[in-house]
Structure 1
Amino acid sequence: MSHAFWYYVSVYVHLLSAVFWIGGMLFTVAVLVPASRHKALAQKRGTLFRLIGEKFSRISWILFIVLLVTGVTNLLGRGFTFQQLFTSSFWQGSMGYWLRPKLYLFGAVLVLSGIHDFYAGPKAARLMDNKPEDRKTRKFRIISSWVGRINFLLGLLILYYAMRLTRL
């Protein structure tokens, strides 16, 4: 199979992974959170978020690895070499100019996802079921919610920079 074929497979997998990740966050914001406020779920809201959060978290971290690998593969498929990626001339050129903020944002997403997925989110979910009216519960729900929102916005910014990269 040709070099071009594998390049397009890599781009397709990269895009599909990004769509799945951003789509999952959009589903959470637009469907899951509003539906979780239904009175039928009042006693198990934390369990609902814990179960869905754990599943989406696992998938997201796999997607992050896939996005990283296919991102590098996509650069190589566009004719860049590993050696070029580590030179200042690459980062001073148009590709590096648009790629740099995308990578910074991706790094921020990884940090925030770690905070959300391994600390704030699980803690908020446990507290929601055990102490729903406690002040600490409210605090962790707010933290978890804001970290998730910020991650979603960062994901949309990453999408903008990805679009700019495809227009070079």
Structure 2
Amino acid sequence: MKDFVIRAARREDAGSLEGLIREMARFEKLEDQLRLTTEGLARSLFDQRSADAFLLEVEGRPVGYAIFFENFSTFEGRSGLYLEDIFILPGFRKQGLGKALFKAVAAEAVHRGCPRLEWACLDWNHQAIDFYRSLKAQPLDQWTVYRLTGEDLEQAGEE
């Protein structure tokens, strides 16, 4: 495995994070859904503190990231962590870097006293599913994720 560093992202990393997020969207065939800007990402992460990000660097080059935020479990009565994204550039996979990045997020959850770490995975991403199962993660097959966006969200929010 190459020498690498996992560290908390800083404001000056917003452009690198944006580029990696665009690569992930390309991988997931979801580029048409991107509305991301470097400025908006920096504002959300570093001004509003809406989420936290780890950056993975190999020889000083950003090659992966994880973005996560606290959620709340009423059953636990305390906050957990939700892993929004974890991504490693294709040329850097299968070297243990993804596992190291995931473990850094898990360690952060433990450090914060979180009872759980949760995330979603595309059902066609069998490589990721196999990876998560190797960590003893359990799929929540009985749950369905729902989403409202755009005009539908606005309409749902009307009084």
Structure 3
Amino acid sequence: MEIEIKIDPKLDLVFERATTIPVEKLWKGWTHPETLMKWFCPKPWRVTDCRINLRAGGEFFNVMEGPNGEKVDNHGCYLEVVENRKLVWTGMMTKGFRPAPANPMGFHFVGTILFNKTDKGTSYKAIVAHADEEGRKKHETMGFQEGWGKAFDQLVELMGGK
């Protein structure tokens, strides 16, 4: 049974792909720090630190570093975790559902990743819900589709797919 979420095109960005990689491997890529660090941001950027406490209220933290020494700390909190099916997190809170400091990107969102088993592997959908149209547009202009696409391709390659 596929999980459905109502999309608001004025506020939400959606990234969808199908892959032959099994759901369990994609789930591992998202939920094990040592694996997530290898694919999570498009090269030449890299993740240099990652903490995951995989439960509602648990911490989702990573540090992304750019090729010129740029450094972005991402503090977040899981809102919902359904093993091999659904991950929901936000940067508007930190672990324990505590309010987060201002976001360095200048916009807030709630990210939802849906994993659905198919006959050929996995249907993968990322929904990024923004607080306002300005934040959505800013995230889209930053290269949302391209960046999430490159990162997903890196995840698939890491997990042994094409």
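Remarks
- Highest-scoring label, criterion being distance in nm of label points 7 Å out along Cα→Cβ at positions 30 and 62, among 1, 2, 3: 1
- Structures 1, 2, 3 were shown, and helix-only ellipticity at 222 nm (-39500 (n - 2.57) for each DSSP H run of 4 or more, over all residues; to 500) at -9000 was computed from 2.
- Per distance in nm of label points 7 Å out along Cα→Cβ at positions 102 and 126, the highest-valued of structures 1, 2, 3: 1
- For 9, 34, 28, 17, 9, 3, 0 (P(r) over Cα pairs in 10 Å bins from 0, in percent, calculated) the corresponding structure among 1, 2, 3: 1
Each value in this text was obtained by applying a stated rule to the coordinates, not by laboratory testing. In this text the structure is predicted, and so the values were computed from the model without any measurement. Cβ atoms are built from the backbone, for glycine too; each structure is taken alone.
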